[in-house]
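Asks: Several structures are given next for inspection.
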Structure I
Amino acid sequence: MRRGLWYMVIGAFFFSVMSALVKLAGRHIPSQELVLARGVVTLVLSYLALVRLRVPIWGNHKGWLVARGLAGFGALSCYYYAVTSLPLADAAVIQYTNPIFTAILAALFLRERLRRIDVLGAIASLAGVVLVARPSFLFGGASLDPLAVGVALCGAILSAVAYVIIRGLRGTEHEMVVVFYFPLVAVPASIPAAIPGAVWPTPLEWLIVLGIGVVTQIAQVYMTRGLHLEPAGRATSMSYLQVVFAYAWGVLVFAEYPNVTSVLGGALVLASTLIVARRAITPSAVDAGTASD
């Protein structure tokens, strides 16, 4: 499997850790306060990384970098709200419809090819995610908050926008500059909503909040590297693995044990993801320029 796809897998793992930590902290801390706290930690880490690398921090295309930050902030705010308002599995399955939106937007604005195997792999992955998560709005049971579902869908679309912008900046911006602009925009943008309802975390919650920032920084770096190396639609299909990782954390942390359907769904996600990854390294794909970086 190509290096860029491995980067996306690593990013998906650390994003799953972030989701579990947000779920834990969100029992007491408002979601926008978590967005602000995460932004502060990642802003400091990103700045220090740029200084260490001796890379100019402001980049070449400030408008697009700010747009990437705004899209990322909106997506993050929506996702944190969904994680703290919905069951974790439901929030994850809605959020990870974003590769479908990413592939469509990348085809429209970046002129990246939509190959049949990529489309089929994305559809199969989405089907697997539905089986893994068993969202209540499809399988019955307690109804979900319509507002929270709508916010989660908005988050998926904004994530796709951010991914496409990152892919478009791959040839002109250093990956750490792209990462830096996310918290640079998110910190001031989150203050108006975070401060009025802020609560003081306990010592354990402080550690969790710090952990959210650290693992998010790691995930952002690997995701950005992956998107610099692979077409956006194919790269973000790897993010479906986060749902599988999230179910593992559910067993270990939240005592949420998957049923047979969930196991089958996880197998489908893994199989379709590997098929897309193997397709990325075939000679025809490389010769066609779909992974020219």
Structure II
Amino acid sequence: MIESIIDYKRIYKNWIRVGYYYKIKKSQLITIELRNEEKLTVPKELVNFIALLIKEGKYSMAIYRGFQFDLTSGIFTFPYDKKNVRMEVYKNNKFNGEFASFLGDYDFLQPIKDNTVIDIGMNIADSSIYFALNEASFVIGLEPYKYSYEMALENIEINDLKGKILPLHAGYGRDGIIEVEDKVSDIGSVLEEHKGGIKIPLLSLSKLLEQYQYNISGELLLKMDCEGCEYSILYENESVLKKFSRIFIEYHNGYNELKTKLENSGFSVKYTKPNVWVDKSTNIHYVHGGLYAIKKD
């Protein structure tokens, strides 16, 4: 809380008003005024992201111009590494999106340039776009929920990244078909069977590498953040995993089995200390953290 107040005070000219509407009034839309005089109204979910992007950025705040949010289209524009990124984050009066990639959460996978990334848990393509902007040779992204997948298609198009990113309306797991609910899902949505829902493919890493072998160049990198589906990696053949150079997994129910699997497949593995929390909307308990694996020489 104290750190957030310090950041808001340094970055927002109207920091008291921002804090009041964000923390106390819990307003959905908040007007922010940056110290460089830029002023705009954004969904509350973007207040922290903008502050963190400026705080963690490579450039002085004077260079951080170009923030925009269009409530009609739901498109948020922000500067990243001397580029302007455009993301549809707001649709049907609902915010959807996560920007951890632009704050360094996947920097472990560097170097990304000229390498191929498998992005499991693409959501609205924020991570896939991050990889493409970091000059990945090709990105294959999986997103099982139609609502997020359609936003991903839009975001890939408006950032002119067709041909660099292959978005698949699919889930990760043992090869087969799963029926999923056609619901307005967002980050944190667990992939669950829903009889009578939309049929989508479940694809293993083995199947992905087989189907798209001619799209792969450079080293293979894997990012996996799929709210529990990461444990399907336990069923992958070790020879398949050994094709990857670096793997990042966000785990949600502990890391022990994942760590053992990857170590047995020839990786050196590190992980963050688990954070135990409860999703109040579902009453699901998570043992959450990050796992970082790099193939041994």
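Nothing in this text is a laboratory measurement; each read-out follows from the coordinates by a stated rule. The structure presented is a predicted model; accordingly, all values stated were derived computationally and were not measured. Cβ atoms are built from the backbone, for glycine too; each structure is taken alone.
Asks: When you work out relative contact order in percent (Cα under 8 Å, 6 or more apart) for each of the structures I, II, which one comes out largest?
Replies: Max of relative contact order in percent (Cα under 8 Å, 6 or more apart): I.
Asks: Here Rg and Dmax of the Cα atoms in Å was calculated and came to 18.2, 56; which of the structures I, II was it taken from? Please list the in-between numbers first.
Replies: Details: I: 18.2, 56; II: 19.5, 56.
This value belongs to structure I.
Asks: With mean count of other Cβ atoms within 10 Å over residues 22-29 as the yardstick, tell me which of I, II scores highest.
Replies: Going through I, II one by one, mean count of other Cβ atoms within 10 Å over residues 22-29 is largest in I.
Asks: Out of I, II, which structure matches 18.0 when mean count of other Cβ atoms within 10 Å over residues 110-117 is calculated?
Replies: It traces back to II.
Asks: Looking just at mean count of other Cβ atoms within 10 Å over residues 118-125, which of the labels I, II belongs to the structure with the highest value?
Replies: Largest one: structure II.
Asks: Of the structures I, II, report the one carrying the highest value of Cα Rg over 2.2 N^0.38 Å, for residues 102-157 alone.
Replies: Max of Cα Rg over 2.2 N^0.38 Å, for residues 102-157 alone: I.
Asks: Additional query: Computing helix-only ellipticity at 222 nm (-39500 (n - 2.57) for each DSSP H run of 4 or more, over all residues; to 500) gives -6500 for which of I, II?
Replies: Working through the options, I get structure II.
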